[in-house]
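Here, each number is a calculation from the coordinates, and none is a lab measurement. Please read these numbers as outputs of a predicted model, since none were measured by experiment. Cβ atoms are built from the backbone, for glycine too; each structure is taken alone.
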Structure P
Amino acid sequence: MFWRVVTLAALATGAAVALLPYRHDPVPLSVGDGKTGPRNMVWIPGGEFAMGSDHRHAQPNEGPAHRVRLSGYWIDRYDVTNADFARFVAATGYITTAERKPRWEDLAAQLPPGTPKPDDSVLVPGALVFAGTDTPVPLEDYSRWWKFVPGANWRHPAGPDSGIAGKGGHPVVQVSHEDAQAYARWANKRLLTEAEWEFAARGGLEQADYAWGAEFAPGGKKMANTWDDAARPFPVTAVPGAHEKVQVGTSPVGQFAPNGYGLYDMAGNVWQWVDDWYRADAFRIEAASARVVKDPKGPSNSFDPDLGQAAYAPARVTRGGSFLCSEAYCMSYRTSARRGTDPMNAMSHLGFRLAMDESEWERERKRRDALLASR
């Protein structure tokens with residue numbers, strides 16, 4: 001019942017948005033080269049757009065569509081890669097959350113009140129890994145295909161026996177929101193707001209389902225690293241008569257065509273952390289005023305009624321879907337799709353990209369120029 005309660009104001013706003021023409025607003029592509037802008041970042045000049053969706057594929061937490069206006073910002077052209085993250089760790093000695101012993105207070109925040117603390121021997125470093133199944137299973141229980149694996153982390157995404165050798169160009173995974181923020185501080189950047197992420201992902205397309213347009217596979221062409229429903233039903237990875245399972249996972253960044261703003265992998269490959277707290281009703285709250293929302297920073301707390309007693313557990317927004325998104329199960333490669341994720345969580349399909357304000361780039365440029373002059 002909660003999801004079916006929609007205010008008259010929200011309905012009116014959604015109806016107005018639905019009448020907007022489907023259009024593309026191209027912008028001159030400005031890619032930083034380290035001199036004219038931050039290297040491998042694209043300048044998004046800002047503007048106004050319809051955020052969220054009222055389309056038939058949209059989930060209740062994606063609507064109603066409402067008008068948002070943004071200032072300009074720089075955004076990474078690619079997801080942060082293993083090679084990028086390795087340079088950060090080498091420079092700082094940073095230890096990710098998956099490499100540390102979990103803190104009970106972080107875990108307890110995600111559980112119903114009164115949940116007893118487990119034995120201390122259970123609290124070991126590790127992360128969630130996609131394990132797949134041998135046969136088709138009901139899709140209501142994700143624990144059938146996700147497993148906590150001790151020793152899984154960004155260097156060993158699937159567990160201690162896995163590695164990233166030869167995968168420097170793949171997006172880094174098994175990083176928490178805390179890890180992404182630490183990298184951002186080191187890089188003098190920041191996480192995107194949810195509105196900035198969606199505006200950039202749309203690439204100038206107004207209310208298109210996908211970052212590239214209205215069709216999932218235009219002309220039969222695959223546009224993103226997503227689950228191949230034609231090959232096998234999600235989440236089956238077993239091959240009849242074979243001992244080895246099908247290996248599914250990340251692809252190198254930039255393998256698929258960019259969107260209208262020259263950004264790669266804004267759909268599929270890996271989910272991307274953004275800065276906003278997740279509220280399932282965030283868009284209904286924003287739309288209720290029936291005014292254009294300017295540079296929204298997101299809600300001040302989390303709320304997900306689907307979690308029952310843990311409805312207010314901390315959660316940050318993740319966007320973009322991943323290599324596990326399937327037309328039959330999870331169509332979260334759609335541009336408006338959103339979900340909340342435990343900010344301390346690390347998973348084998350979760351990474352990030354960053355933003356930079358023009359003012360920060362100017363400070364960065366001046367610091368660089370001063371350093372060169374001193375030499």
Structure Q
Amino acid sequence: MLAKRTLVASIAATAALALTLTGCTSTPATSASQVDASTATSLAAWGDLSALEAAAQAEGALNVIALPRDWANYGAVLDLFAKKYPTITINESAPDGSSAEEIQAADNLKGQDTAPDVFDIGLAVALASTDRFAPYKVATWADIPDALKEANGLYVGDYGGYMAVGYDPAAVPAPTSLADLLKPAYKGKISINGDPTQAGAAFAAVGMATVQNKGTVDNFQAGIDFFTELQAAGNFVKIDPTPATIASGETPVVFDWDYLNVGYGKKLAADRKWEVVVFPGTGYAGYYNQAINAAAPHPAAARLWQEFLYSDEAQNLWLAGGARPARADAMASAGTIDATLFAALPATPKVTVVPSAKQSAAAATLLGEKWAAAVK
């Protein structure tokens with residue numbers, strides 16, 4: 001019963017899992033000072049986790065970027081890492097930045113100790129930025145479905161969900177389909193989370209519109225066409241939604257990941273009601289990806305962060321935030337997942353699509369060519 005509720009089961013049921021763990025704890029531990037962390041591709045470089053922890057603690061810092069604390073429970077994730085490793089200072093920058101802005105920051109700050117050590121990015125940006133990433137396979141690599149990871153560990157899916165529509169029932173009628181959003185009742189009320197040429201959530205909003213508008217992930221034109229109609233109707237507003245814009249009434253209808261929309265509702269519960277709907281029919285799902293900056297100023301801390309994010313502790317924190325962790329199926333089999341939270345996830349749609357790397361790259365190219373003109 002539980003496994004059927006996971007996103008992984010829907011999109012990667014036929015993906016074969018790797019057969020062995022990459023972190024071999026039988027290897028004698030290597031002195032942290034003898035390891036070049038910037039070239040380490042797995043925990044085996046140190047021999048065990050304690051040696052990696054020592055190396056990261058010697059560096060004393062971890063630079064993260066574009067991690068909003070109210071996004072998929074990131075606040076709790078960051079706080080638990082800080083509690084486990086109090087001698088590692090977490091430097092948080094640009095919490096509301098887009099995936100593309102993360103890469104820009106890495107390019108602009110390359111060679112400086114303030115450059116980001118790690119990234120959390122959408123697939124389209126990950127595909128265009130692999131030359132900035134260092135390959136790394138966490139110790140729980142075998143638990144991550146092949147469909148969610150680049151073969152060498154350049155980028156790896158971590159947590160995901162379904163593209164949904166959140167709305168204020170006091171401001172608009174409940175939408176039951178994509179077509180409803182073209183009606184006059186939604187004039188000047190609909191927003192998406194960023195620019196789809198730069199932000200993963202906005203990219204997915206166009207993807208969802210595509211499959212709901214009789215298109216396929218092979219060609220996002222149907223989604224672009226929908227937003228062209230939405231713009232022409234005067235229903236689309238170019239405001240990045242936040243809890244503040246929702247509370248003020250500026251963005252009463254929001255395309256965003258289901259876990260983020262649910263989070264908006266929890267945060268605003270005292271001020272206004274917020275409903276969330278995943279339209280019937282084809283569901284559009286996606287994962288955000290973790291990657292290590294190849295020029296990370298704190299390469300050991302960057303790798304320890306990855307090990308932490310794919311641990312049972314952190315994966316259950318994504319679940320607490322309403323997101324679906326990448327290792328959910330393996331954890332359910334092992335009995336290490338939070339069963340109550342897992343069972344509370346909404347059932348997945350009968351039909352779920354997630355674009356492949358090739359499809360995402362094609363969609364990114366198409367959006368780069370046509371998005372600006374579609375919503376001008």
Structure R
Amino acid sequence: MERRLLVAFLLLLPLLSVSCVSHQKSTVTWCVLSDAEEQKCLDLAGNATAKNVRGNLQCVRGLNTGDCMDRIKNGTADAASMFADDIYAAGFCHGLELAAGESHNGLDGISYYVVAMARRSSSDLSLLEMHERSSCHPGIRTTVGWTVPIGYLVNTSQISVGEQCNFPRAVGNFFGYSCVPGVKDLQHDPKGNNPKNLCEACIGDENDRHICANSHRERHYGEAGALRCVAENLGDVAFVKHTTVFDNLDGKNQESWALDLELEDLKLLCPDGTEAGLDQHEHCHLAAVPANAVVVRMEDKCRVWKYLERLQNVFGNATEGFSLFSSAGYGQSDLLFSDATHHLQRVLGSYTSWLGPSYTTMLQAFECEGFC
């Protein structure tokens with residue numbers, strides 16, 4: 001009899017893990033980071049009450065993302081939407097988990113791919129042999145311009161940071177010259193020791209000022225700037241999002257360098273040393289960067305998801321009135337959730353399953369810097 005009960009319980013386990021058990025606490029406290037986000041949160045709470053959505057939403061102001069993590073961990077907040085890098089820190093350092101994640105344009109859980117783009121005329125380029133070549137990065141300490149490409153170079157043993165864990169020095173020693181906007185800023189280079197060659201592919205503004213600035217005053221800043229850097233033959237490879245080139249073609253960018261750009265002028269460099277066309281990013285990329293997700297305590301995964309599901313059913317596809325995935329009217333974008341979100345999906349697995357193996361591996365390359 002006992003054996004049969006045990007077998008029956010084991011068969012029920014998968015069902016128990018998927019279904020939500022009702023929870024007494026009916027209020028979800030959301031951690032927000034700006035006036036605009038707080039206002040949208042308050043508007044959501046009011047509209048949810050007016051529409052008789054079961055449960056209550058409270059909004060609490062966090063000082064920064066780390067503060068929101070602390071608040072969720074100690075119970076003074078229940079949830080917050082976070083970027084991929086922050087999700088890793090929340091899970092790795094604080095033991096937090098995910099209740100829901102964003103889905104964009106039918107790509108469940110994927111926000112974008114980080115790709116290495118080069119001119120098609122560069123016939124001798126390979127991602128496995130980039131030593132002494134030139135590189136264009138959207139910015140220092142960005143996911144696209146730093147975490148993913150440098151993580152790839154460390155994981156393929158092309159770069160070694162040594163015991164001092166000095167990434168800028170290692171990157172400067174590896175590439176011949178680069179444009180990494182912001183690498184010489186006081187915030188990222190307090191002692192002024194970061195290599196100068198990491199700014200040598202930068203061009204500043206029209207008056208040759210603000211060279212290597214961590215802003216659009218540097219014309220090679222951001223994904224479009226990194227693409228321009230390669231298009232104008234000042235760098236061999238640009239690390240960008242897979243959408244970057246399409247966002248700057250067909251008159252979408254009226255600058256002369258973009259108007260002269262043709263799709264057939266460019267190619268992707270793949271991690272295995274081969275190359276591919278621009279439309280082959282799904283199999284030729286450095287990492288698939290996961291979309292934003294909602295960070296919670298482990299015991300609240302189910303409760304927060306059920307509340308979000310109810311909100312989504314009412315406000316997810318609203319054509320009038322309050323819209324869950326629109327920040328129009330608040331003066332900022334991507335408040336509470338990315339404006340590009342199609343729907344929220346439940347996260348059943350751990351935070352690492354959401355982040356995915358390629359992206360998690362990139363982040364692990366930086367463990368010597370300390371995440372916590």
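Of the structures labelled P, Q, R, which one yields 41, 36, 19 when Cα extents along the principal axes in Å, for residues 84-171 alone is computed from its coordinates?
This value belongs to structure P.
Here mean count of other Cβ atoms within 10 Å over residues 116-123 was calculated and came to 26.0; which of the structures P, Q, R was it taken from?
Among P, Q, R, the structure yielding 26.0 for mean count of other Cβ atoms within 10 Å over residues 116-123 is Q.
Work out the source of 3.7 here, i.e. which of P, Q, R gives that when distance in nm of label points 7 Å out along Cα→Cβ at positions 156 and 236 is computed.
It traces back to Q.
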